[in-house]
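A.B. asks: Down below are the structures I want you to see.
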Structure I
Amino acid sequence: MFDIQSYQKAESVRDAVRLLRADPEARLIAGGTDVLIKLREFEGFSRLVDIHDLPELKPIVRKADGTVRVGSGATFTDLEESPVIRECVPMLGEAAATVAGPQIRNVGTIGGNLCNGAVSADTCAPVLALNGRLNLIGPEGERTVPALGFHIGPGKVALKPGEVLLAVEFRPEDWKGWGASYHKYAMREAMDIATIGCAAAVKLDGTAIAGIRLAYSVSAPIPVRCPAAEAAALGRSAAPEDLPATLAAVRDAVETDVQPRSSWRAAKDFRLHIIRALAERVVAKAVVRAVERLSRAQDVPGV
């Protein structure tokens with residue numbers, strides 16, 4: 001039995017902002033896959049403002065300038081099936097496909113996944129690796145902030161009172177010509193939260209790594225980027241004969257970027273082993289995809 005003290009259905013995003021401003025204790029609910037669990041187990045989730053299925057939060061589009069805009073109300077299934085996602089940022093759809101089971105993916109949203117603040121959220125590392133930006137609206141109007149820095153502590157994000165996440169955006173310079181890959185390590189193959197999640201995006205100049213972004217979930221108190229590991233790879237060769245040495249440099253440097261801990265789910269040393277192994281695996285796959293994108297771009301203008 002849920003102890004719901006207040007429930008209001010927003011008619012629009014601006015109406016949701018109004019309702020949140022009128023009731024500072026209210027929480028947003030979209031798919032409900034996280035909020036309903038918290039409502040049952042924790043205090044502070046009994047006053048709800050429902051934004052489920054608001055049309056303005058659903059679209060996934062590629063804008064005229066090449067920016068991919070993903071509405072915060074897009075479900076994981078929407079991400080999996082979107083032609084725009086498959087063409088431009090396919091790693092995001094791959095990450096969405098690892099979430100829970102079909103029933104959860106049909107209702108859970110990318111906005112909820114990011115704003116819940118869970119360090120294990122499957123879209124966090126991909127959004128960081130794709131250098132995503134978050135478009136927010138609140139009582140003071142709209143603002144856009146980098147996804148990097150949005151998570152400020154375990155279960156905490158940098159939403160101001162009354163704010164709603166409108167969309168996640170990926171600028172063309174952050175995905176065009178980049179290869180990207182995500183791997184979720186979990187104790188079970190399906191229906192399990194991540195023990196470690198790792199995402200990488202790589203851009204090549206010939207055979208040299210001209211750009212790299214490496215991100216993790218469940219490797220620190222918040223989802224993180226890995227500046228030391230990225231610096232270790234930048235400018236190095238990704239040619240087949242040189243790639244093993246480049247990957248080894250990334251693997252060794254990543255230890256300084258993460259803060260894994262022991263829990264009932266996995267020991268710190270085991271997590272660190274997985275973090276190091278995934279650094280090599282995911283960057284290697286991103287390199288392969290970067291080569292594929294370069295090849296495809298020569299044949300298809302605008303890719």
Structure II
Amino acid sequence: MAEAAIRAVAKAPIREVSTWDRIKANRDVLGACFMIPAAGFLILFLAYPLGLGIWMSFTDARIGRSGNFIGLENYEWLLDDDSFINATLFTISYTVIASAFKFAIGLYLALLLNKYIPFRAIVRAVILIPFIVPTVLSAIAFWWIFDPQFSIISWSLRKIGLISGNIDFLGVPLNAQASVIFANIWRGVPFIAITLLAGLQTVPPSLYEAATLDGATPWQMFRHITYPLLTPIIAVVMTFSVLFTFTDFQLIWAMTRGGPVNATHLMATLSYQRGILGGRLGEGAAIATAMVPFLLAAIMISWFGLQRRKWQHGEGND
């Protein structure tokens with residue numbers, strides 16, 4: 001019987017391995033197949049518009065016609081454009097100042113909320129409100145708060161006798177720039193605070209207990225325990241913060257439209273004004289494309305920083 005069974009198995013036809021069987025057996029190929037839909041989505045809605053925008057920046061395209069290839073003429077013209085230079089400088093200062101304040105305030109709030117305080121869950125929910133409220137609604141609220149005639153800030157300062165007249169928040173260039181930066185900080189702090197708070201929840205309490213037994217001060221525990229372990233999270237969250245701030249559009253456009261006298265124009269709002277409202281698509285695409293090197297620099301700083309093990313663990317480089 002055994003010999004007969006062996007002969008039957010030997011005579012049985014060997015099933016040919018299909019391509020699908022090979023794919024299922026190869027995890028790398030199978031993973032790539034699952035990524036195809038997401039890759040197609042990114043190519044269709046991100047890569048293609050970016051490539052089209054870069055191509056249009058080398059043309060004199062306008063609304064209604066495709067335009068002709070003109071090389072670097074749009075970029076050469078922008079280098080002599082005071083509005084573009086001012087928008088670039090304000091975009092950089094807007095991003096640096098707002099991101100620095102958002103990080104400082106967000107880190108403080110995260111450390112505070114990580115402690116056992118009364119109604120901690122309610123406070124966490126309240127802090128999230130500025131971030132979850134639609135940007136346009138926030139901009140309209142700030143537009144009312146900074147109104148030259150009905151500003152609640154001016155009214156309060158007049159009541160306590162600190163000023164004699166209303167402050168023109170959005171009508172004076174320096175005041176307008178400070179106002180939009182303040183509004184951006186107010187909206188961005190919750191994102192950083194909650195993200196860093198999530199990171200703090202992963203720090204083992206035993207480290208703090210051991211440091212306390214060794215006589216470490218709160219500053220020493222923050223410097224040698226909290227900050228090193230939070231460094232990778234800080235790198236990621238600040239990269240996102242810089243990208244969101246640098247490309248901000250809704251807040252500025254709803255509050256000031258880039259005014260007064262183009263003082264609050266960011267590169268994104270100036271690109272929209274020139275390309276869509278002004279009809280000069282090539283010029284608007286050139287301004288938008290000029291943002292790419294700054295964004296890549298922010299991403300590369302975070303990427304290479306995370307690849308360095310010593311930096312990731314908060315250690316110095318010898």
Structure III
Amino acid sequence: MTTSDLPVIGFIGLGNMGSGMTRNILRAGFPLIVTDARPEAADELVARGATWAEDPRMVAANSDIVITMLPTPKIVDAVARGEHGILAGIRDGGTWIDMSTSVPEVLATIRAEFFDRGLVLIDAPVSGMSVGAANGTLQIFVGAEAAEFARVRPVLEAMGDPERIFLVGGAGAGYAVKLLINQLWFSHLVATSEVLAIGASAGVDLGVLRSALIASPARSNFLEQDVLSILNQGDYDEGFAITLACKDLGLSIDLARSVGVPVELSSLVEQVYRRALAQYGPTAGEMTPFKLYEDLMRRELRLPQLGEPVGAAGPGTVHETVTLTEGQMPHVAG
């Protein structure tokens with residue numbers, strides 16, 4: 001397929017995620033038209049060959065597939081409606097993929113209201129953070145009919161890992177799956193923060209404790225991979241602000257209530273996140289609740305870097321990382 005055969009992609013939302021996603025769309029050869037509330041966010045893309053549009057209406061009117069990547073459901077709805085919104089420009093039968101973390105009601109309401117226009121509305125939220133957006137390795141969870149998914153898959157593959165692009169169900173299923181993934185990940189973070197803080201305070205070597213947990217039934221990807229950004233670099237992931245994490249937790253809890261499932265644990269996790277939001281501010285990273293426990297301990301939890309003497313990361317924080325096989329007992333500091 002030549003470049004001239006590829007559909008024109010319209011993209012709205014050039015933040016931490018959208019900026020990386022659009023660069024990969026261009027790299028894959030798709031013609032691209034973009035807009036954002038901050039025109040300067042498009043400067044690099046325009047220099048690389050993208051076209052700037054003044055508003056969402058113009059994006060929709062001049063593209064074959066519209067993609068949105070926006071912070072909140074309220075903003076998604078606002079960008080869709082109005083004189084200069086997506087719905088004012090998109091052609092009848094046109095395709096709109098919302099890749100924001102949102103709720104099923106957003107597109108469901110529009111689908112019902114504009115049923116006679118035959119619009120194809122697909123929810124396809126993502127996981128993988130800004131690093132995955134930049135590298136084109138996002139996981140994508142798609143709510144659509146099978147034929148619709150097959151048609152837009154080449155566009156999704158420009159932004160995500162082809163092995164981790166999933167059709168998870170019909171309309172709204174993508175939104176639901178993403179919210180549940182976030183809900184469980186945030187719960188992992190809070191639970192891991194507590195466990196590591198308790199162990200270190202009890203005198204257990206942090207590296208040994210983590211290795212023991214990984215070798216146990218409590219093993220998780222968070223323990224193996226995600227927490228290392230904190231333990232190795234002190235990076236709480238400011239690429240995704242805690243205010244957005246709180247928004248996502250609120251949405252997942254709202255979803256649970258709408259289907260009649262009580263969520264006592266997730267509600268408590270949300271409270272921990274909102275306490276971190278109040279303490280560290282809205283631009284703090286999504287993993288900042290970990291810092292709540294470090295502050296209570298009055299020391300950071302860090303693993304030593306290569307060549308660093310054991311104990312160099314701080315008083316009472318002994319960090320020799322070891323690998324345990326099943327059945328081995330971890331060494332416990334005296």
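Laboratory data are not the source of any read-out in this text; all were calculated from the coordinates shown. All figures in this text were calculated on a predicted structure; none of them were measured in a lab.
A.B. asks: Ranked on Cα Rg over 2.2 N^0.38 Å, which label among I, II, III comes first with the largest value?
C.D. replies: Once Cα Rg over 2.2 N^0.38 Å is worked out for each structure, II has the highest.
A.B. asks: Which of I, II, III yields 39 for percent of Cα pairs over 20 Å apart, for residues 99-186 alone, as computed?
C.D. replies: I
A.B. asks: Next up: Taking helix-only ellipticity at 222 nm (-39500 (n - 2.57) for each DSSP H run of 4 or more, over all residues; to 500) from the coordinates of each of I, II, III, which one would give -10000? Intermediate values should be presented prior to the final figure.
C.D. replies: Working: I: -10000; II: -21000; III: -14000.
Attributed to the structure labelled I.
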